[in-house]
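Take a look at the structures below.
Read-outs throughout are calculated quantities, based only on the coordinates presented, and are distinct from any laboratory measurement. Values in this document were obtained by computation on a predicted structure and should not be read as measured data. Cβ atoms are built from the backbone, for glycine too; each structure is taken alone.
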Structure I
Amino acid sequence: MHKRPGDGIVRVDTNKCIGCGYCAWSCPYGAPQFNPEAGQMSKCDFCVDLQHRGEDPVCVATCPLGAIKFGPIDELRKKYGSLCDVQGLPDSSITQPNLVIKPHKGAEKGNL
């Protein structure tokens, strides 16, 4: 959900953020959160610093069951399919996420 086709990772520019919250209101996932210590918005940046060093994001590297995968979207879709619409997430026609979901059997959108 971090990257739409043609876009990069969505990040908070801490040099410009004034903590107004407009990004949180605009995000269909509710990802940006106010960080009271910094007085700014914050959100997962998909460990872009680790990626620059050739490492996986921490969530991928530490998932004990290997449930979170990371890589080129075309490779992930080839291996896991192209489902990206499940109950609880905004419709992919609105958000156009670079995301593949392999839900538990019966958890596909409309089956819950």
Structure II
Amino acid sequence: MTATLPPVLRLSATVCATAQIDTATMALLAQAGYHSVINNRPDFEGGPDQPTSAVLEAAARAAGLAYAHLPVAPGYQSPEEALQFRTLLDTLPPPILVFCRTGTRSGKLFQAAMSA
């Protein structure tokens, strides 16, 4: 099976959100022009088959991407998490792809960060 770029939701000129990605997607993201990836999923949230942040980070760095892990709960993102996310958005090289299980949580966190 060949890896393909996932569908993305443009949140701003430099930030897009998507659903869970895997290690094979990292090289495709770099080829597509992304420079950074932010993972908003806690490890094992989707069970033992979900790739861990450490595995995803290794694949991202091997593809030349900056990587950050800011795990947040699906139902609530705290003001502190929004501030941490804003710091990541302000410091990581754009364009940035953010992801979680479906992309919704990352989108909500982005909106909260822009209001912080």
Comparison of I, II - label where mean count of other Cβ atoms within 10 Å over residues 54-61 is highest: II
Which of I, II leads on relative contact order in percent (Cα under 8 Å, 6 or more apart), largest value: II
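Going by Rg/Rh (Cα atoms, Kirkwood Rh), which of structures I, II comes out largest? Could you put the intermediate results ahead of the total?
On the way: I: 0.98; II: 0.93.
By Rg/Rh (Cα atoms, Kirkwood Rh), the leading structure of I, II is I.
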Which entry (I, II) yields the derived value -11500 for helix-only ellipticity at 222 nm (-39500 (n - 2.57) for each DSSP H run of 4 or more, over all residues; to 500): II
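For which of I, II does distance in nm of label points 7 Å out along Cα→Cβ at positions 14 and 94, calculated from the coordinates, equal 3.1? Present the calculation step by step, with values, prior to reporting the outcome.
Numbers: I: 3.1; II: 0.4.
Structure of origin is I.
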With mean count of other Cβ atoms within 10 Å over residues 30-37 derived as 13.0, matching label from I, II: I
Origin of the derived value 3.4 (distance in nm of label points 7 Å out along Cα→Cβ at positions 22 and 78; candidates I, II): II
